[in-house]
Structure P
Amino acid sequence: MRGRKLILGVDRLDYSKGIPERIHGYETFLNRYPEHKGQTVLLQITPVSRAGVSSYRSLRRELDEMAGHINAMHGNFDWSPIRYLTQSVSREVLAGFHRIADVALVTPLRDGMNLVAKEFVAAQSPDDPGALILSSLAGAAPEMEEALMVNPYDHEGIADAIHAGITMSLEERQRRWQALHRDVTQNTAANWADGFLEMLKETERQG
């Protein structure tokens, strides 16, 4: 992957994470922006969950086939467009990938919050931060308005966002990251709990 733009996806194997839609979006990106062929790599880390459930085995088989198809159609002897891992990765290694990634691709179809988006922002270097592409359906989306928002079902929209993310100027990436980092560090679990309890107290007082 050295010398190439790293696009990072990190999700457990689950239908809600929109991984097939994401990979379709990346394939659309390769077709729509052929100048980036050989210059980008999608690293998708997807630890297997619920391996004994048939529907999850089917999802894993679908993703295996999609990654193999794209690598066969677009790759060559010294470049694989997708690196697809299904084993668990240590927190240290995962933090390192977050740190060096040029783009994080977080495209859930439905999510309570999605901490991967926040972990990516927290791990970035202020001097040269990457770009966050985030599903508008993620729970974190209202708090992270400076991300590149996408509809996870819109393959062309994902493709355009990937292109925008890897070609974005340093100044624009820094501006967006500063706002995102402020949101991540201020909207903590403790702050959320304090605010929730204060609302309960206010409701009690009004009652």
Structure Q
Amino acid sequence: MTTDRLPIVLAITGASGAVYSQRLLDCLVECGIDVQLIISPHGQRLLAEELDIHKATPEAILGRPSERVTLHSYRDVGSVLGSGSYLTGGMVICPCSSNTLAAVAAGLGNNLINRAAAVTLKEGRRLIVVNREMPMSRIELQNALRLNEAGAVICPAAPGFYLKPQSIDDLVDFVVGRVLDLLAIPHSLNIRWRAPADHI
């Protein structure tokens, strides 16, 4: 599938849930979307510990080469992603750690993830935060509210069970499908609820 859509910025941080970012990256590429990828140092550790990906390259994460994914240095705040003049179709932080949640809510720009998120908000583009922390403290809840009030979408990694998932992959696809919906990217993941016939 080919598309003329703007690229999506995907940031991977250190909260548990590397499989969500891996599947999301795979789906974006399969949908013909160019992806600008940023991985924090803790995100790299996460990929190693949860997926045995010890060299966090696009090819290693996808399991295949792709010209659609560009990896940017986490430290390079001078990257094009740090400029509002570089057009994107939005940004997803998946998974999003509480540390990143706090930094973005405070408007910090000390690394490329935080800077790109700040740019996404100031330009009025969609910022989707897939936080995966449980439970959440009052501070974390206030940070999430602050981001939501600034225009971000808080999308916890909370899969639904009404489709009777049969595997971990089904649970992952539910969350990833919701993120794709929020980006208005058509997909074929099975996430749609339908009322049973006897309830109609």
Structure R
Amino acid sequence: MSLPLVVGVTGASGAPYAKRFIERATEFGVPVHLVVSDLGRRLLAEELDLKRLDPDELSGGRGSMLTLHNDRDTGAPPGSGSFRHRGMAIVPCSGNTLGRIAAGITDNLVQRAAAVTLKERRRLVIAHRESPLSMIEIDAMAKVTAAGAIVLPLAPGFYLRPKSIDDLLDFMVARMLDLFAIEHDLKVRWDEHLAARKNRGESE
């Protein structure tokens, strides 16, 4: 089976991105180990009406591919360097979580798993959504980038002419899947878009 992906969900607005990312990762054959912070739980409830963490609901019916971990259990598998996985995505990542990771603070499992991912030289993608940015957050982004993380602002493009919220979600989800080398069939790449336009006889 494919190596699992660790996903953290924290309290910045953007719950639909998290759910869509989990759905797509499991759809394309990647097991997910999910850690949701206390404010992440509130986020899921407020933005998606998810009052409890149901594996089937979170993964689009592929609950057997989703493992839930308590954010307060820093001794859970994602908190250990010996736990083999392909990397970790924090989506969405709040400014508070970003700052704590940059400072090396590990008060909960999301933060601990992120620190372990960095020390083991695995891929850590921080899908930041809050805006505008203070100098504190910019400094934190610089620190985590220097430590090996990738900061991915949740800012979808519009050149593909999105027609729905799902299109906007998939645009960013596809970028994250690419960063973890997860094969997918989401039509969001610019070269493919240009080729399709050429085939239709449209000018660039």
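Values in this text are rule-based calculations from the coordinates and carry no lab data. Everything quoted here is computed from the prediction, not taken from an experiment. Cβ atoms are built from the backbone, for glycine too; each structure is taken alone.
Quick one: distance in nm of label points 7 Å out along Cα→Cβ at positions 37 and 53 came out at 3.8 when computed from one of P, Q, R, so which one is it? Before the final figure, lay out each step's value.
Working: P: 3.8; Q: 0.5; R: 1.4.
Source structure: P.
Which of P, Q, R yields 1.9 for distance in nm of label points 7 Å out along Cα→Cβ at positions 173 and 189, as computed?
On the way: P: 3.0; Q: 1.0; R: 1.9.
Going through each structure in turn, the value belongs to R.
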